[in-house]
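In the part that follows, the structures are each spelled out as structure tokens.
We did not get these values from a lab; they are worked out from the coordinates using the rules stated. Bear in mind that the values here come from a model prediction, so they are computed numbers and not experimental data. Cβ atoms are built from the backbone, for glycine too; each structure is taken alone.
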Structure I
Amino acid sequence: MKENKKFPKWFYLVALLLPVVLLVFLELALRLFNYGEDRDQWIDAGYNQLTLNSFIAKRYFRSNELALTVLSSNFDKIKKENAFRVFVIGESSAAGFPSTPNGSFSNYLNDRLKLVYPESKIEVINCGITAINSYTWLDLLPGIIEQKPDLIIIYGGHNEYYGALGVASTVNFGSTRSLVKFSLWLDNFKVTELTRNLIRKISGWFGSDDVSKTNSTMMARLSQGQMVGYQSEIFRKGIEQFEENMREILKLARQNKIPVILSTLVSNLKDQTPFVSEETKESPDANNFFNQAKKKLSEEKIREADSLFRLAKDLDLLKFRAPEAFNSVIKKLAEEFNFPVAEIDSAFAKESLNSIIGNDLMTDHLHPTLSGYKLMGKEYYDVMQKNNFLPKTKPSDIVYESQDSLVKNKFKFSSLDTLIVKHRIGFLKNDWPYVKEGRVSYLPKLNSYADSLAFNIAAGRIGWGIGHQTYANYMLTKNFNAYKLEMEILLDVFPNNLERYNTFTNELIKRGLYDDAFPYLKTRFEKSPDAFAAKWLGLINFFNKKNKEAINYLEKSIVLYADDPEVYFYLTGAYGREEQFKKAYDSICKCLEIAPNYPKGKSLQQFAYNELKKRNLQ
């Protein structure tokens with residue numbers, strides 16, 4: 001009988017480790033050759049700044065077609081000593097939909113902080129991402145902590161059921177948190193991306209039922225009509241998922257001594273009929289309570305009506321609006337971790353007709369209007385002030401009572417933006433679940449060039465930035481104030497586009513709007529010094545009789561370009577005001593050397609010479 005051969009122990013060890021070693025080598029090779037997409041959380045924005053990766057959402061979606069691009073703010077790679085850095089975490093409402101990217105509450109906060117704390121470098125970084133939930137916030141938090149935030153604001157909870165990785169979502173790895181978190185950890189590796197791409201390609205050979213290609217709106221694609229009964233098992237799992245993820249988020253923040261502001265959630269109660277209403281084993285018919293609420297409202301029984309509207313929302317079998325239990329969880333966790341809560345729900349109710357939230361502050365079922373977003377910004381600022389979460393630099397002399405109105409009056413949101421909002425909501429409300437039978441063509445009458453442009457931006461045919469630049473160019477010769485606002489909006493959203501600074505400041509200077517041009521010239525010069533920006537910073541300072549600043553910039557302009565006679569002419573004047581007549585004389589001589597017939601050049605040269613002679617300095 002043949003004896004079984006025994007292998008040495010090292011053989012089994014090698015057999016066990018070989019697949020691991022091969023995977024490591026494959027991962028290293030994929031990284032070496034830059035395989036796939038950049039899934040890093042932060043990417044280089046230029047000029048020593050970072051920004052949130054615009055494709056970061058692809059981490060959380062099974063299909064690339066489902067993941068929308070993100071447009072976030074830039075911030076310095078190395079945090080400055082006077083910096084005050086706030087990160088906003090959340091979903092589409094945190095991002096500011098349908099008023100994105102310049103109509104969010106983070107824009108209000110950014111503007112108000114800059115108004116009140118001019119000596120601080122204000123950085124409000126919006127990390128709101130459409131169709132995600134608390135799993136994403138938890139995944140992004142370590143990277144946010146690395147950037148040394150002074151404050152984190154969290155607004156979200158509406159997507160715990162249907163958002164990516166939600167318990168009722170088509171993009172789901174199960175309801176076990178450890179499994180979902182493990183899958184997110186695996187997504188850090190290129191091998192995982194390679195495997196998914198191969199699976200996607202092979203499945204494509206045999207036909208695919210990719211949900212990303214069957215419907216238009218994110219609501220339709222991610223839910224696929226899955227119902228969630230009130231107090232059902234999946235209903236409770238959504239609440240548990242939210243609470244456990246939020247508890248871990250707040251624990252991490254507290255361990256790193258980072259203050260957090262939590263927020264109650266707001267949704268359209270009065271003017272949003274339940275999407276799906278039917279009696280089930282778990283719950284009664286939602287429409288019945290909605291109709292009762294309307295009756296109580298007509299009888300001016302406001303408190304009873306409000307309670308019934310909220311119950312009708314909770315009984316809606318399509319859970320696109322967070323149940324009331326989520327606000328209870330938020331308040332409980334805030335107390336547990338000793339973090340403040342911005343009472344957004346109460347603030348909206350207070351400002352709403354009959355004190356019940358409806359279309360006066362909501363664009364759809366849960367996204368605020370522009371006025372609503374400004375109200376949210378005000379509420380957050382008030383919580384920051386109450387809890388001493390504000391910059392430590394000296395504040396301006398603007399009284400508190402005037403700050404809100406000043407920010408709102410100067411808020412950069414144009415008529416084109418208003419039209420974009422109209423069409424974004426138009427597309428949303430002409431699809432499921434607003435339209436029960438499915439998508440309906442949204443083909444509104446377009447009344448102007450701006451309306452047509454906004455429609456194409458909302459439809460995704462033209463990029464937001466390209467659309468705004470197109471409209472700015474169109475308005476340049478028709479309405480300069482409209483052009484100016486468009487360019488200011490573009491530079492707020494895309495602050496590193498130097499060519500746009502050049503174009504805009506040149507147009508302002510041509511019209512003598514020097515004070516308006518000054519901050520943009522200064523920002524442009526700080527990013528990348530050039531002779532034009534230095535020259536005009538010098539000239540504007542000269543016109544404002546700030547001689548030392550004028551000399552500083554005009555001298556820098558000469559270093560960058562030494563053959564501009566106008567720079568030497570005004571530098572002569574600045575030197576003269578400071579009684580530096582030797583420098584003044586040399587400067588005007590250089591001006592006349594370049595341009596012998598420069599207007600008033602010879603008379604200024606004679607004046608400088610006479611002053612030198614008086615002082616025996618010639």
Structure II
Amino acid sequence: MYPLLDKINSPADIKGLGIEELKQLCSELRQYIIEVCSENPGHLGSSLGAVELIVAYHYVFDAPQDKIVFDVGHQAYAHKILTGRREAFRTLRKAGGISGFPRRDESPYDNFGTGHSSTSISAALGLAEAARIDGRKEKVVALIGDGALTGGLAFEGLNNAGAAKSDILIILNDNNISIDRNLGGLHNYLLRVTTSQPYNAFKDKVWNVLGERGIRHVIQRWWRSLKSWLVKRTGGDLFEALGFRYFGPVDGNDIAAVVNALQRIKNIPGPRVLHAHTVKGKGFAASEADPYTWHAPGKFDPETGERIKKDTDIDRYQDVFGEVLCELAEMDPKVVGITPAMASGCGMHHFAERFPERFFDVGIEEEHAVTFSAGLAAGGMKPFCNIYSSFAQRAFDQIVHDIALQRLNVTLCFDRAGLVGEDGATHHGAFDISALRPIPNTIITSPKDETELKQLMYTALNTDHGPFIIRYPRGCGEGVDWRGASYEILPMGKAEEMKEGSAVALVCTGPVTSMALRVAENLGPKVGVYNFRFIKPIDTGMLDRIAGKYKHIITLEDGSLTGGLYGAVAEHIASMAGAPSLEGIGIPDEFIRHASAPEQRAMCGLDEASLKERISKFL
């Protein structure tokens with residue numbers, strides 16, 4: 001089926017190919033990626049766009065002695081296939097299969113683990129300096145794209161690599177797209193010439209005057225050369241000012257052009273940048289036409305491009321957030337929305353359409369998103385800043401220094417909290433409770449269902465607070481009628497008794513509460529269920545009642561046991577005389593590997609069968 005690709009078992013197998021064969025290889029790689037991802041969903045568009053860059057790297061450089069660091073890692077599918085994982089690629093993101101991102105423990109060709117963005121330049125600089133100190137003759141490449149260059153860490157890496165004069169090559173995969181449309185000054189700077197009115201006006205005039213096809217072709221070739229020179233003089237100046245030699249731009253989807261460029265600059269010493277223009281989703285019409293949807297489209301028909309949607313009418317937490325935020329904005333003109341490049345993923349695109357003057361997509365810049373939100377709050381606005389939980393780890397200092405210390409009213413909505421499924425360890429929202437619970441002036445909440453998410457957002461809007469954190473998981477909710485529920489301000493720090501028992505108390509937070517209630521009702525009157533929607537401040541009065549009534553307490557949370565709800569409960573009852581026994585169920589002190597979300601919950605004991613077994617030993 002893949003006459004050339006089926007013969008490639010390592011990068012050494014492509015060294016003797018000619019340019020026409022490399023073109024065929026790129027085509028087969030694309031078809032294979034499309035085939036596998038149609039049945040086994042992954043990050044499609046980014047990897048399709050980077051095929052030629054990866055093939056050219058392995059053709060020109062000598063991996064694994066020469067090193068490559070991907071930024072972000074979802075561009076690396078062609079790399080995995082070419083480096084001895086062609087058949088294993090069919091197990092992508094499955095339990096026991098290969099990761100969707102580079103992992104050092106998966107292959108010697110994966111030189112640095114990457115899942116979050118903007119890390120490649122700093123990591124590649126470290127690899128280059130390690131090789132220099134050891135006297136190893138290695139080349140180090142950072143392939144950065146999908147908006148990752150806007151992240152602050154990327155600029156810190158650029159600043160240091162240029163100053164150190166390190167032997168490092170940065171390939172800028174400029175596809176004009178990240179997950180959502182790229183925004184910000186740098187992006188605009190790189191594309192200023194080709195989108196400027198003078199350039200396009202002049203181009204239109206030339207085309208109107210020139211009617212003959214042959215002359216048009218000559219002029220077009222000349223103008224492309226001029227445009228390339230102009231872009232180099234504008235986009236290149238930025239890198240050259242930082243100490244890099246700038247090359248390009250080149251057509252990053254033209255394998256001959258990329259190979260030629262890499263061969264010419266491979267052995268030039270010092271820091272250098274190759275600027276490559278690519279098309280996200282290249283080679284698959286549906287993905288090229290709609291790169292936002294096809295960043296990670298789920299299952300689809302590889303022939304027609306029709307997406308296969310899951311058959312469910314239950315709303316996702318992301319959609320609940322988006323709709324409720326719009327309703328709150330109707331109530332209060334001071335409500336503003338902020339997201340670091342995740343508008344569609346977190347459901348804020350609804351808000352962006354209805355309230356564009358109050359919507360801010362700051363790009364992949366979580367630290368800026370938080371401090372910018374703090375500034376908005378200091379100016380009298382009521383910001384709702386939505387960040388994926390794992391990405392919010394990078395903004396810890398800003399939450400402490402810029403919001404909590406000043407007790408500014410910023411609502412931080414942490415999407416994708418808990419176990420996220422196939423993206424695996426880099427993306428789990430496991431540590432938010434543990435990291436932020438010690439911070440003074442901080443409120444941490446986790447709704448049991450869609451209605452409680454709605455009420456907590458309304459409570460945050462109408463409460464004087466510091467950081468008000470609402471964490472909720474990826475995907476579908478519990479199926480409750482949240483639209484029919486009226487808005488209520490929930491009493492601050494108060495838990496809810498959902499089912500009274502006599503022997504075992506299940507102290508829960510988040511949507512695992514609904515699962516716990518089903519199990520408790522099945523096991524009978526001895527099992528009680530308590531919804532601790534406020535993790536901080538925690539309801540110590542309710543804990544005192546529970547400790548005085550039950551012999552056994554089991555905490556449940558979709559977060560790290562270390563320092564999470566379990567830690568908060570343990571801290572409170574530790575000094576009690578005759579305190580009940582206490583166990584915790586949650587994410588253990590380890591990184592949970594990629595698998596489906598139900599499989600991961602079972603690994604952690606957060607499924608109904610495991611919970612029944614755990615409770616039964618006390619009954």
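Brief remarks follow.
- Among I, II, which structure scores highest (criterion: distance in nm of label points 7 Å out along Cα→Cβ at positions 102 and 494): II
- Looking across I, II, the calculation of semi-axes √(5λ) of the Cα gyration tensor in Å that yields 53, 34, 24 traces back to I.
- For helix-only ellipticity at 222 nm (-39500 (n - 2.57) for each DSSP H run of 4 or more, over all residues; to 500) computed as -11500, the structure of I, II it came from: II
- Distance in nm of label points 7 Å out along Cα→Cβ at positions 70 and 454 derived as 2.8 - corresponding label from I, II: I
- Origin of the value 4.0, where distance in nm of label points 7 Å out along Cα→Cβ at positions 46 and 134 was derived from one of I, II: I
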